[in-house]
Structure 1
Amino acid sequence: MWLVSSALALTPVAEGPWGHVQVQTANLEMHTLQAGPQDAPAVVLLHGFPDASYGWRGVIPLLSEDYRVIAPDLRGYGGTSVPDEGYDLATLATDVVALLDALGVEQAHLVGHDWGAAITWQVARDAPERLLSATALNVPHPTALMETWESNKAQRDYKRFANLMTSRLTPRVLAGIDQEDRAAVYQEELVDKSVFGPDQSAFYWELLNDKAETKPPLMYYRENFGSWREVWASAQDFPDITVPTLVLWGEQDSYMLVENAARSCEHVSAECVAAVHPEAAHWLLWEQPAWVVQQWTEFVLSRAS
């Protein structure tokens, strides 16, 4: 189940209060950061784009005091396998279930940011029996996004960004950005720019400084935004979620508008809470990790009492 892999040698290794564990699943070999008691309830953290398991650096130490924390590099990222296909949301959701199976975890709390949040919604749809709760950061329930898209032109502007990410030229362009300019791209979406310092600048430049490293993460956009007609047809058919759900948002997010937070809860038939931090943007997990953990803990404990 646990392997040492040459894949890890090809990706930046971030040291911290966690262990690096390679896990062989039915689908992939996955690099994970793991921390906390092995016999505690499991919390799986899914990162977004352009990120990695290291994106949860502020959250892992706080959650691992009481929970078994597992943060994988997603398919095509970092020290995880890089297949030629399988970047559609349905397959990405099976990756998460396969990880739980490989670790012997029957049920887990699932927390996702950005693409990780999109995968979280998909897992909650496809395998609700495997989840104790679902938490989405800064990406809404698909139907909620469609509703915001129809009512707010500012949300429709996201289409230009998504279309740019599907371009065949983008992997080469992204790989060619120097470290200073890449850091500026991240900092542009931060309210508190101090959370992205020299260590983060070095890590994220090394993570995505080659076309072979940038192409797989961009396949998420090509696979899932290749046809907008299909995107909206899928959003219309996406069912209400039956898993207890927490939706967290950075109010100043310029990609996904804050109104998506409360609107997402309208598409959850189980208990759902939406909370917004006014002094954060898209990288909520970097800027306000203590707030994220506080909101999550209160939500989980309120259900247990």
Structure 2
Amino acid sequence: MADPAIQNVDIETIIEGFEREGYVTDDALATTAFLLLKLRRPLLVEGHAGVGKTELAHVLAGYLGARLIRLQCYEGLDVHTAIYEWNYQRQLLAIKIQEGSDRSLEEKEAHIFGEPYLLARPLLQAITEKDAAPVLLIDEIDRADEEFEAFLLELLSAFQITIPEIGTIKARHIPHVILTSNRTRDLSDALKRRCLYHWVDYPDREKERRIIQKRMPGIEAALADQVVRFIQSLRQLKLTKTPGVSETLDWTAALLALGKHTLDPATIERTIGCVLKSTEDIALLKAEGIEQLLTQALAA
């Protein structure tokens, strides 16, 4: 059955819809999102931290009016946390209740290993959603162990999950799957083959200015331009953690909260902790000279 939420979707409507959700996109990303929806293929999004990869899933869910289900990956993530586990307390209670009944052992086991005793975790929730296809965000998949990727292959290719005690559960509605990665390790070829791919880079000056104006519509154009120019100059330095768009927005919000209308070296020094997140990077900026870098940025 066709999903009514995507029947009339095209690239232009995706761009417009994402803009309404406050997300500035481009033709390449909108085309990838269109193919995600039309082909029902998972999408692997890679890029530097803070460039809007996770936000893409939130925006897609808002655009579709769909439920967002998120699985945050980490080292040691296993099937019980990501897919399912049994409600042991409820099973023990059921065993107590069945004591003395004339049921066979096989019947008792079949009863306590039924769906009423199953605790659905994010991946199982995504394929058993009843009302409509959800957006499933598998966030920072590169932080999970390589072994965990094997658990994902059945879901990403056949949109089903096999539970030994029950059998195979097929998706009621095929979820719209987005996986994000910061490339802390290489992902397996088997996982990549099952996905569409898109790389999200740092935005250029014009796009970053549009992002600020979209997220903070009351900002003065001059301040938005100065913030973007200075951030873009910072990204040219050899920092241990290059600021992403999220840091740009945090810093802009701080400047507005302080009532600033323009950038100056003293304000930058007092608020730079919104942008740079290590003492080494702050020391590097001071060594370069805040005033000098600001002057060069505004002249660029």
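From which structure (1, 2) was helix-only ellipticity at 222 nm (-39500 (n - 2.57) for each DSSP H run of 4 or more, over all residues; to 500) calculated, if the value obtained is -14500? This value belongs to structure 2. Can you spot which of 1, 2 the value 42, 17, 9 was calculated from, given it is semi-axes √(5λ) of the Cα gyration tensor in Å, for residues 156-227 alone? Checking each candidate, the match is 2. Taking 6, 30, 39, 22, 3, 0 as the value of P(r) over Cα pairs in 10 Å bins from 0, in percent derived from one of the structures shown (1, 2), identify that structure. It was calculated from structure 1.
Calculated for structures 1, 2, relative contact order in percent (Cα under 8 Å, 6 or more apart) is largest in 2. Comparing distance in nm of label points 7 Å out along Cα→Cβ at positions 188 and 244 across structures 1, 2, the highest figure is found for 1.
Values in this text are rule-based calculations from the coordinates and carry no lab data. Keep in mind that this is a model prediction, so the values were computed, not measured. Cβ atoms are built from the backbone, for glycine too; each structure is taken alone.
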